[in-house]
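Participant: Next come the structures, one after another.
Derivation of every value follows stated rules applied to the coordinates shown; laboratory data play no part. Values in this document were obtained by computation on a predicted structure and should not be read as measured data. Cβ atoms are built from the backbone, for glycine too; each structure is taken alone.
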Structure P
Amino acid sequence: MIDLRSDTVTKPTDEMRKAMARADVGDDVYGEDPTVNRLQDMAANMLGKRFALFVPSGTMANQLAIRSQAQPGQEIIVESKSHIVRYEQGAAGALAGVQLHWIYGERGVMSAEQVEAAIRPNDPHSVTTALICLENTHNAGGGTIYPLSTIERIRTIAVRHRIPMHLDGARLFNAVAATTLPPTVYAQHFETVSICLSKGLGAPVGSLLLSNDQHVIDRARRFRRMYGGAMRQAGIVAAAGIYALERHVPRLKTDHEHAKKLARLLQQIPAVQIVPQHVETNILIFDIVDEQRTPTELVTALKDHGVLINTLGGNTYRAVTHLNIAGKQIDEAASIFTKILSR
């Protein structure tokens with residue numbers, strides 16, 4: 001089966017499993033798990049931050065960043081199709097008591113002008129803007145890389161208005177691999193950054209929240225326990241994260257090459273509408289015109305022939321390449337698409 005549903009379906013390599021089996025462990029709630037501590041120090045160093053906190057998921061990392069920097073009744077600025085809006089079950093409102101101010105970006109990217117226009121005025125009748133959140137790369141935008149120049153312009157506005165910024169960097173290392181810019185170049189513009197280890201990097205579980213502010217990380221640690229995310233002998237999974245950060249970042253370029261190749265092959269199918277130039281990393285978003293089948297029926301037909309993809313609603317679909325997809329499987333997947341869509 002060629003599983004293109006997400007880069008979250010990756011399985012640990014044999015060597016990663018060996019690293020997990022050898023991990024030295026302790027009680028992380030007491031701060032005594034040496035492997036977790038090593039992972040946190042490694043990640044903080046890679047992103048140029050002083051502190052890091054290991055958490056079970058990217059959603060938790062984002063929500064801890066929001067809860068630690070915003071007060072109930074405040075508002076955060078976020079792109080309308082961001083992960084925080086679409087895929088976190090309304091947690092910002094339910095857990096932090098904050099409102100989301102949606103901005104409709106271009107393939108997930110908000111302009112500096114849009115962000116500035118969304119900042120609430122200093123008015124006793126108005127909600128206050130507590131946080132600006134960006135996502136890089138942008139999942140629902142099709143793996144879009146946030147232009148560094150745009151981040152810098154938004155940062156200038158944020159500083160002027162004294163508003164902190166959070167980066168949902170679940171796939172930040174895809175942007176790093178594609179641009180060859182070091183992660184510190186992106187991270188320096190944000191008070192908090194989350195990174196995910198269980199997507200393209202291939203670890204089975206885990207994310208990190210990073211900051212230069214000890215107070216923010218201390219608050220996040222307390223809220224992590226409140227949200228049920230405090231773990232004990234977590235070094236077993238932290239070891240996988242260390243292995244991923246040490247060995248799996250450069251190979252992300254291969255996933256990008258596979259995605260771009262698949263986009264070019266899909267473009268040759270008349271029923272598929274895709275812009276290959278929009279495929280910047282490992283995510284493809286495309287439309288399929290199929291008057292004979294519903295989206296669910298089409299996904300089922302592809303599955304029956306050995307390809308798994310996700311539907312995003314209407315005639316829009318998503319495919320994601322990752323470390324468990326070999327080059328020959330890209331050609332095979334394209335052939336299956338052609339076979340199914342030519343009927």
Structure Q
Amino acid sequence: MAPSETDNAAGRAAMMASSSWLDPDRAVGQSPAAAYLAGVGAGSRRTMQQSLVSIAAMLAGRGADPVKVRWEALTRADTTALRADLGERFAPATANKMLSALRGVLRQARRMGLLSEGQFQSAASLEMIKPAPVNTRCDVDDAAVAALFSACTKEPGAAGRRDAALLAIFLSSGLRRSEVCALDMTDYDPASGVLHIRGHGPEFNRFVILPPPARLAVADWCEARTPVPGPLLLPIDRGGIVRFRRLTDQAVYDIVGRVCARAGLAALTQRDLRRAYVLSLIRAGKEAKEVQELAGHASWLTTATYMRMAADKESKTYDIGTLPYSQREEAHRG
């Protein structure tokens with residue numbers, strides 16, 4: 001069995017802790033630690049002193065006095081090991097504060113002639129400890145989809161219809177933002193529900209059949225939009241007037257963000273909607289090849305990643321064929 005991080009930290013600490021790091025005869029005036037603390041502001045001095053006490057304990061055992069530590073004896077290998085231990089024992093912010101104290105002491109050792117410039121640079125050149133990446137992925141289930149459509153239908157005027165159509169298209173086809181912006185009126189056939197999605201090149205073009213609820217959402221939007229040729233989805237100004245120009249990637253990002261915020265799902269993103277679409281295809285029994293084609297994956301490796309993700313039963317999905325959209329006339333009176 002592989003050793004845990006705690007075991008690794010304990011093992012390094014046990015190897016490092018030694019009385020050889022202490023100089024029992026060192027006076028306060030000869031101590032880089034004392035000189036460093038003397039120059040720290042009164043508001044931070046206690047915190048930095050506690051940091052040095054903790055590091056001294058890691059070097060020479062519990063109760064070691066930072067004033068007596070031979071800080072100038074630290075090599076890059078030593079400070080690198082200390083950084084690793086601090087990263088495992090403490091939160092990133094706390095560990096970085098302690099590293100700052102360590103660098104401050106080494107800087108004082110250089111000023112006191114205990115370290116050469118090269119020795120100082122080698123020992124003190126340590127990267128900040130970065131926090132572990134936060135998993136911001138949000139699942140999209142039937143309840144979330146219902147909340148999103150409810151937020152759209154409660155928005156009055158053409159904007160609510162446009163937002164519902166945009167959401168329905170996302171949830172029924174998993175488009176990327178750039179693909180949404182590229183949609184034209186001629187790319188959609190209302191009779192069959194076929195949507196022509198134009199990728200980055202002809203080889204990435206694909207066709208998706210929108211389910212009946214999504215067709216209703218698009219039809220409601222097109223009624224407000226009118227059949228004027230041009231982009232399928234359009235920007236709407238603050239006065240509720242439809243502007244006949246193409247949406248930008250940023251505009252689509254902002255629209256999705258506003259809808260999610262109104263639905264109480266502020267953490268949800270368009271990327272989450274696309275991921276949920278692909279997972280829902282897989283959960284509905286689609287074969288890998290069909291999933292790759294419908295999602296527009298350039299590589300089957302991407303599809304394989306989603307197939308493994310879908311095997312996790314805790315990942316929530318929704319039913320693409322039964323999107324909970326229904327027109328609410330009172331929500332669209334302006």
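Participant: Figure out for me which of the structures P, Q the number 5.1 belongs to, where distance in nm of label points 7 Å out along Cα→Cβ at positions 49 and 177 was derived from the coordinates.
Facilitator: Values: P: 2.1; Q: 5.1.
Source structure: Q.
Participant: Moving on to the next point. From P, Q, which structure was relative contact order in percent (Cα under 8 Å, 6 or more apart) = 18 calculated on? Could the numbers behind the result be given before it?
Facilitator: Working: P: 25; Q: 18.
The read-out was computed on structure Q.
Participant: In terms of FRET efficiency 1/(1 + (r/R0)^6) of positions 97 and 209 (r between Cβ atoms, R0 = 41 Å, to 0.05), which of structures P, Q is highest? Mind showing how you got there, number by number?
Facilitator: Working: P: 1.00; Q: 0.10.
Top value of FRET efficiency 1/(1 + (r/R0)^6) of positions 97 and 209 (r between Cβ atoms, R0 = 41 Å, to 0.05) goes to structure P.
Participant: With distance in nm of label points 7 Å out along Cα→Cβ at positions 257 and 297 as the yardstick, tell me which of P, Q scores highest. Intermediate results must be reported in sequence, preceding the final value.
Facilitator: On the way: P: 4.0; Q: 2.9.
Answer by largest value of distance in nm of label points 7 Å out along Cα→Cβ at positions 257 and 297: P.
Participant: Then there's this: Which one of P, Q has FRET efficiency 1/(1 + (r/R0)^6) of positions 217 and 273 (r between Cβ atoms, R0 = 30 Å, to 0.05), as calculated from the coordinates, equal to 0.10? Mind showing how you got there, number by number?
Facilitator: Details: P: 0.10; Q: 1.00.
Answer by label: P.
Participant: Hey, helix-only ellipticity at 222 nm (-39500 (n - 2.57) for each DSSP H run of 4 or more, over all residues; to 500) derived from one of P, Q reads -16500; which structure?
Facilitator: Numbers: P: -12500; Q: -16500.
Label of the source structure: Q.
Participant: Can you say which of P, Q returns 0.40 when FRET efficiency 1/(1 + (r/R0)^6) of positions 57 and 305 (r between Cβ atoms, R0 = 30 Å, to 0.05) is computed? Spell out each step's value before the answer.
Facilitator: On the way: P: 0.40; Q: 0.10.
The value was obtained from structure P.
Participant: A further question follows. Suppose you compute log10 I(q)/I(0) by the Debye sum over Cα atoms at q = 0.07, 0.09 Å⁻¹ for every structure in P, Q: which one lands on -0.30, -0.49?
Facilitator: Working: P: -0.30, -0.49; Q: -0.52, -0.66.
The read-out comes from structure P.
Participant: When semi-axes √(5λ) of the Cα gyration tensor in Å, for residues 33-104 alone is computed for each of P, Q, which one produces 18, 15, 11? Walk me through the numbers on the way to the answer.
Facilitator: Details: P: 27, 13, 12; Q: 18, 15, 11.
Value 18, 15, 11 for semi-axes √(5λ) of the Cα gyration tensor in Å, for residues 33-104 alone corresponds to Q out of P, Q.
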